[in-house]
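Novice: Before anything else, here is the set of structures, which you'll find just below.
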Structure P
Amino acid sequence: MASAVPEYRFPQEVITAAFKGYWNTKLQEPEKLDWLHSRVGVDFRHLAFPLDRYPQFSTWGEANAAWLEAAEELGERAIDLALDRAGMSRQDLNALIVVSITGIASPSLDARLINRMTLRPDIKRTPIFGIGCAGGAIGLTRAADYALAYPDHTAAILCVEICSLTMQPEDFSTANLIASGLFGDGAAAVIVRGSRTAHRSSNGSSQSSRHGPQILGTGSVFYPDTEEIMGWDISETGFKIVLSPQLPDLIKGRLAGDIDAFLGKYQLRRADIGNWVIHTGGPKVLDSIQSTLELKDSDLDRSWDCLRQFGNLSSASVLLVLEEVLMNDTPPQGTYGVLMAMGPGFCLEMILLKW
């Protein structure tokens, strides 16, 4: 797998100052913005455009066109680097799953990338919208399903989010102020191989030493009547963030039982899991997950590191954590792992891995 982030990287304090300068006297409590931005656990963020360009997007249409421009470029980079790490070429891809919640297009982004990258004309397309922070895990699950159905095939999942283009300039709600300090831009791609191709590269050589884990199983939990916890309130101005303070309570009330039930299907317990790949939802989310699942601090180190260095990249976030583990902290062979993310619905997505 691989990630791709924009060239523009800013310290959190610089972004906070840019918002204060833009809002000026409209922001009645500028100290509240400072306080919120200092507590979301983010030190740096990558943004698709220079800070002075954002005030020039006067309509949702302009912002959406900019999303497509940035998403194509980042998506191509992420997929190509993931293929390179897998020892494969663009023509080896049989399926492409593209996840994004920060823009829309028809033909969808996957079609644009097929043309841009001259991918196979018989490639199977699956565009996914609306699942937010759970998108990386859901897309990875769909890629695993495809590889099970077609063990001779290879699927790519791409998550690409340009969160900076969704900021609402006239929304001074606490949710939008938090979002303005939490979310960043970037993309991540994963190559998932069927069992009959898992150890071959396109030139016939064995796979590199940085091969990823085996996917042993997947699980989903949908929580009824929780639509108000997270998502978009979509209007003529674009995407207005919905973030409910109820989320930590939902995690504390349900997560442990749902994780245990999932692991129980494979005769495993939480104590058997040596590696946790957890979506960087923000400090309250990570703290709630850790306390509820009774995890060690070290189990969430990579999640906290990605939050500090990139912010929350929505669907791509959990895949950035996976990349950090794969590239810099690979568990010993035979270690069981759990990749998990939560998102609009409200829902929980879980993937059981074996390294």
Structure Q
Amino acid sequence: MTTADTRRSEPAPQTASDLDGRKAAILNAVVTEYIGSGQPVGSQYVVEAAGISVSSATVRADMAALERDGYLAQPHTSAGRIPTDKGYRFFVDHLGGPGPLGPGERQQVRKFFDHAHGEIEQMLERTSGLLANLTDCTAMVVGPSHESATVRSVQLVGLGPHLVLVVVVLADGAVQKQTIDLHDAVDDAVMAEAGRRLAAHALGVPLAQVGAEVGPSGDPVVDRVVGAGVAALRSLGTVEGGEQLFVGGSSRMAAAFDAVDTVRSVLSILEQQLVVVSLLRDILDTGLNVAIGTEHGVEPLASCAIVVMPVSVGGHEAGTIGLLGPTRMNYPLALAAARVVGDRLGQRLAGTDR
């Protein structure tokens, strides 16, 4: 399945008409209870939960009006109501942005980043697991694109007579590796000279701009090793190699949906890195932090909602955080977790999170 297969035409923006205070409170109560219980919500619960000083009959009438206006739906004749995508949209739009994260969750985030060390890719992968645990959603973390990061150091490590490992450390803290097969068997002296020449050629240069041509050394074997190293660096500097997606908690989709076909479709999308990265970027480009149901325009995810937050370093976007769950996701928690974790991740990438 390609991006063209899964992307639909740009959806028309959904707008919610203003509701009077009582209907807004009723809708808020229904959405909040349904997010927590997953069961249709009746009028008697709304009267007690929303603290509205009107009769159950008046609440039923307002709930019927909300259903006619498309905010609620009644799955069965005798059941209560559940929110529609339009109802969730009204709820999210009136949250007033991400709220505070609870003290337990804040402590979990603080403890995580206090002990998050090692290569940036490992930290990003573990960050996706942190978000999944905090929110019970599938978490997606897009790391910074390495193509513009400058080379801090390059090493050639001999793994055998014909096999070399290229290790490059970038200014953004990323460590990338690639093995190269050599036609010639090389000794330690050749490896050391090739490593010095490769470092002199690449240090301080953005990974995507490492030049292909290196002046001759006078030793054709050294030159071939250097050329292979340059080719490895240039391949690591491509967009495909520079922008990585880390997904945590994908198994939670099985618990979120009863329909096996839905789970299969969602998991199929999550396996497609370019589709997911483009989807998160497209949502941010619309000015949204939450896309609900068909708003994101990806048919297999029509029963899902996606929360997206950019990760910034020095005022520039350096990655993206996304949370994927059913439209019944806990939006206040998801937004709060995405903001707090995104802020801490940006500080860590900038080297200011100490």
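Novice: Out of P, Q, which structure matches 19.7, 63 when Rg and Dmax of the Cα atoms in Å is calculated?
Specialist: Value 19.7, 63 for Rg and Dmax of the Cα atoms in Å corresponds to P out of P, Q.
Novice: Which of P, Q yields -14500 for helix-only ellipticity at 222 nm (-39500 (n - 2.57) for each DSSP H run of 4 or more, over all residues; to 500), as computed?
Specialist: Structure of origin is Q.
Novice: Moving to a separate point now. Out of P, Q, which has the highest value for relative contact order in percent (Cα under 8 Å, 6 or more apart)?
Specialist: Largest value of relative contact order in percent (Cα under 8 Å, 6 or more apart): P.
Novice: Same structure again: Computing distance in nm of label points 7 Å out along Cα→Cβ at positions 57 and 337 for each of P, Q, which one ends up highest?
Specialist: Looking at the calculated values, the largest one is Q.
Every read-out reported here was derived from the displayed coordinates using simple, explicitly stated rules and does not represent laboratory data. Note that the structure is predicted; figures quoted are calculated from it, not measured. Cβ atoms are built from the backbone, for glycine too; each structure is taken alone.
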